[in-house]
Every structure is written in C-alpha cells, then in structure tokens.
Structure P
Amino acid sequence: MLLQPSVQRADRLNLENFLQLPNIEESPAWEFVGQVAVQKPMPTLYHSRLQKRLVARIDGLGMDYEAFPELRCVLSTSSVVPDVAVVRADRIPAENGPLMGPPDWAIEILSPDQPSLTVIAKLKSCLREGIQLAWLMDPQEQLVLVMWPDRPLLLCEGEREIPGLAGLDLGLTAGRMFQEWLR
C-alpha cells in the first residue's frame, strides 16, 4: 500500500505496517499518530530559518544534548518526525536509523496552513510517551507554547524567556527569537 499525499486512514494500518511502507521518508516525511498516517506540510522560509537556528543554538550549548532536524522517533504506538528532536548524548543510537523511543525535547514549528490543535494533540501524546519538554512555535502569532508532562501549559510571547530542558539555558525570548531570526 502506498500512501497518498495529505492524510491516509486505513483499516489495517498499524505502526508496524506503517514503518514498512516505502514512501514514509519522502519529503516532507510522513507521521503515524492516532492510527492515522499524515504527511507533514512542506516547510516555509520562516519554518526553515527557525529550525536551522534552533539546531545551531542548542548544539552550541555543549555536548550533553544534540539537536536533530526531522529525526524519525518511533514510540509505542506512533511514529513522529519533530521539526527539531533534542536527545541526550548518551541516548543517541550508534546505528543509523530512527530513534527508538521519545526524544527528550520535541519542537514543532507551525506552518501557515497547519491546524494548531492537531500539532498540540501530537505533542501531548508524545509527552505521555516520555518526552520531557515540547514546544509549539507559531511564527505568525510570534509565540511559543511550552508543554511538560507534569505541569500546566505556558504561553511565551514578547520578552518572556522560553524555558528549555534543565541544563540547557537558551536565553531566548519569543520576541527576540522571532524578530531577530526571521529578518
């Protein structure tokens, strides 16, 4: 079975079947969440710029964590490809392939035509699987929604500093990040 662009609902599609499909790594990648295969939207200029700068900023903070753009993460019942997946160095697999399990931190950058509630639901399901921190960045609204598995949501905008993982002090505010990085 080949997946058709956009959304594919299949009666017999489960995670194991999904991972065997030949075209899930096409650009943009396919994800499998809630028994539904969905192709990610094609990144925009702002999306790509934010993704590139976040990876560089996180990787520049030391060797304890590494940031990966578009790394497939295989969870217990889903397969996600966060825009940025941050993984503690001692959890990075030696072999080439997807990360088997959740990243420590998942960052999603909202595309203009992407439904925010769908991305929030995906991140919440990832938090239930063991992700310590999730960000949903909205370049149009210039805000970042921060999610943890055990705390209320936090909305960061303007000059409010955006929290990262413990030990990773990014020193970023939403205002500075969107205004400086998107020029």
Structure Q
Amino acid sequence: MLKGFASEVFDSQKVFRQLLAAMANPGRIMDIGIDLESPEFIHPAAGAILLALLDFETPLWSDLENDSKEIQWLRFHTGAPYAYAKRNALFALQTDYDALESVDQFNPGTLEAPHQSTTLIVHTRGVDNNGRIRLTGPGIQTDKFLKLKGIKESFLHQRTQTLKDYPLGVDLIFVWDHYLVSIPRTTSVEIL
C-alpha cells in the first residue's frame, strides 16, 4: 500500500492552508503544495485534500468501488467510512468527469446546518484562465474566467440553478495532477 503524507501533521496543515486559500479565492489556480504519491485513479491534489480532511466521522462517496485500492488507501490512512448514497457523504470524489451530471443527489445541507453539505471534488483534464466560464462573487475582485477541461457545460448550468437555495448548496473543488481550483456555493457561474 502506498504511504500517505510524508509528515502527517505538517503536510496536512500545508494542504489545509492551500485549500482555505483556494476557497477564499474562487477561480484561483493553486498548487497543492506537497509531493504525494497517490493511487492510480486519484489525482495527487484530490488525494492530498482527502487525506487532510477525512477522518472516521466524515463519510466519503466516490464513483470508485468501495473495495478499490484507491478507496482502501483512503480508508487505511483516514478511517473515513464509505457513503453508499451520495446524500450521506460530507465529501465526494468524482473521478470520471464524463459521468458527472448534477449536484442534485448530493447533500446541500439544511438551513440549520448548511455547513454539513457535501464538498464535491472532481477530476478534470486541466484548468486554465482563458475560458468562457465567468466567476463572480465573494473573494473575486474582478471577474475570473476559467476553462474546466472535460467538464460539461450542462453540469455548470445545473449547478447554477441550485444557487437560489443559498445558503444551501454543494462546494466544488476541481483537481488535476497537483493543482486545484474551487467554486464554492457563494460563487456565481456564467457561461459566455
């Protein structure tokens, strides 16, 4: 089995700080900040985020099989239970971006506890700042533009429809290799 963080405390803190910076600055492309050898079907950025955030009280749903070596690796290092239903997950990992249709099946939280919604981590083929996706909202001083390679525009349109229920919603983190970009529920997405 592959090892997790080289230094569990320091690497976890570094990844957490990078993730906080990404969530505070939607659309900013961030390097995860550590070297991590993750299993074959998990990008290193996704693996690092999940190692930093999961524990025995944070159920994970994934499109990977529960008995896959990737999920076994995460379970070994974090103790996180597997959520068989998307709605029961606090974190979700979608590795097959072609199969990503909507956020409707994930937990949007409740008015009493919107923070208990699902955070969805999605693999992409890459991201750059020269796209037709315009982001606006808190943490964005001037409009940000993205190209999310492999992500269907229909998914982003559907996600936009869920914003009417704010503060309920699903936070999105798109990853590829050692990089991430966030689109929190507070961020408006428009496709030009």
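Bear in mind that the values in this text are calculations on the coordinates, not laboratory data. Values in this document were obtained by computation on a predicted structure and should not be read as measured data. Cβ atoms are built from the backbone, for glycine too; each structure is taken alone.
See the values below:
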read-out	value
Distance in nm of label points 7 Å out along Cα→Cβ at positions 123 and 147 derived as 0.7 - corresponding label from P, Q	P
For relative contact order in percent (Cα under 8 Å, 6 or more apart) computed as 24, the structure of P, Q it came from	Q
Origin of the value 0.9, where distance in nm of label points 7 Å out along Cα→Cβ at positions 131 and 155 was derived from one of P, Q	Q
